[in-house]
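None of the figures in this text is laboratory data; all of them are computed from the coordinates on show. What you are looking at is a predicted structure, and each value in this text was computed from that prediction instead of being measured. Cβ atoms are built from the backbone, for glycine too; each structure is taken alone.
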Structure P
C-alpha cells in the first residue's frame, strides 16, 4: 500500500475539462500535444510515474486557474500509434490538494501538492452499506436511455460498490464542475448521493450547474 511518504511533493498536472480520475480507478487517455508528450517522456523516467489530473475552471475568464483538488494516477500502460500519439492508462493513486504552482522551464504545468486528508484513498476499496442497488440501476437506465447511451448491465450488476459508483462518476456525461463535485466527495456514500442527485436533476430537465451554485 502506498503511503504519503512514498509520494512526490511536486507533480506534473494535466488540466483536462471533464476528465475525472478517482483512486483505484483507471482512466484511458490519448496524448498528442507536444507539451504533454514532453510531460509523458519526463514522467516515465521517474520511479513513481505519476500525473495529476485536475479540472480547470469552467469560465472562459478563469480557464488558466485550476481547482484546488485533483487526483494523481500512475502510468500503468502506454502504447505509441503510427502517427506519434500515445495511448496511456492512468491508475488512480490518491487525491491531492494543490498548494501552489511551480514556476519552471517545462512546457507543461507542475504543482506543489499536499497528500494529507485523503486517507481513504490509500486503503482497500470502499463499501457503501446504504446503497440500494435495484432502484439506482432503474434510475440509471432511464438516464442512459435519455442520453442515447448503452451499457453492459450484467457487468454493472456484478460490480462491487466502489467500481460501479466510481466508473459511473467517471463515464457519465456531466459538466466539469459536476465532475469536480464527484471528485471532492469525502466518501463513497457521498459520491453515490452526489451522483444520484446529478442523474435525478438531469432526468428532470435541469443541468448540474444549477445544483452546485
Structure Q
C-alpha cells in the first residue's frame, strides 16, 4: 500500500478526454503515440511507477486545450508489448492530485509539479455509502443501459461492494469529459453516487451538460 511519503512531487501527465481513473480502481489503456511510449519507458525506470491521468479542458472560442487542475495518479501494474511496438497497460488508481504548475523541460510529454493535499482519504481503505439504496439505483441503471443499448453482468453488479460498483460505473459509462471530471472531484463516495444518479437521470430525460449546470 502506498503511503503519503511514497508520493512524488512531480508526475508525468497523460491528458486523455473521457478516460477516468479513480483511487483503488483499474484502468486499461492502449498506448501507441511516440510521446506516450517515451513516457512509459521513463515511468518504468522510477521507483513509484506513477502516471497522472487528467482531463483536457476546452477553452471557449479557442482551439487550445488546457488541463483540469485535478487528476488521479495510477501505478503501472500491468504491461505488455505488441509486435509492432505498442503497449497494453493497466493503471491501478492510487490517489488524486492537484496540479501546481507544469514543469518545463525537453521531454515530449507533460510533466507537472503536484500536491496531494486534500486527498488523504484516497490512500486509505475502500469507502462505503451508508445511505445507498441499491434496488432503485439498479432500476435506474437498467433503464439507462437499455437507452444506450449497453449490457452488463447484473449478477456481479448486485453483489459488488459499494465503492467498486459506483466507481466502476463512473469510469465505464459514456459520459462527457466534463461529467467525468465532476465524478472525479466528488469529495466522498456518497457525493459521487449522487452525481452519478443525476447524470443517469439527465441522460434518460435527454438532458445535456448545460441543463445540468443550470
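Any idea which of P, Q comes out highest on distance in nm of label points 7 Å out along Cα→Cβ at positions 46 and 166?
Evaluating distance in nm of label points 7 Å out along Cα→Cβ at positions 46 and 166 on every structure, the highest lands on Q.
So if we calculate distance in nm of label points 7 Å out along Cα→Cβ at positions 70 and 134 for every structure here (P, Q), which label has the highest result?
Details: P: 4.4; Q: 2.8.
Looking at the calculated values, the largest one is P.
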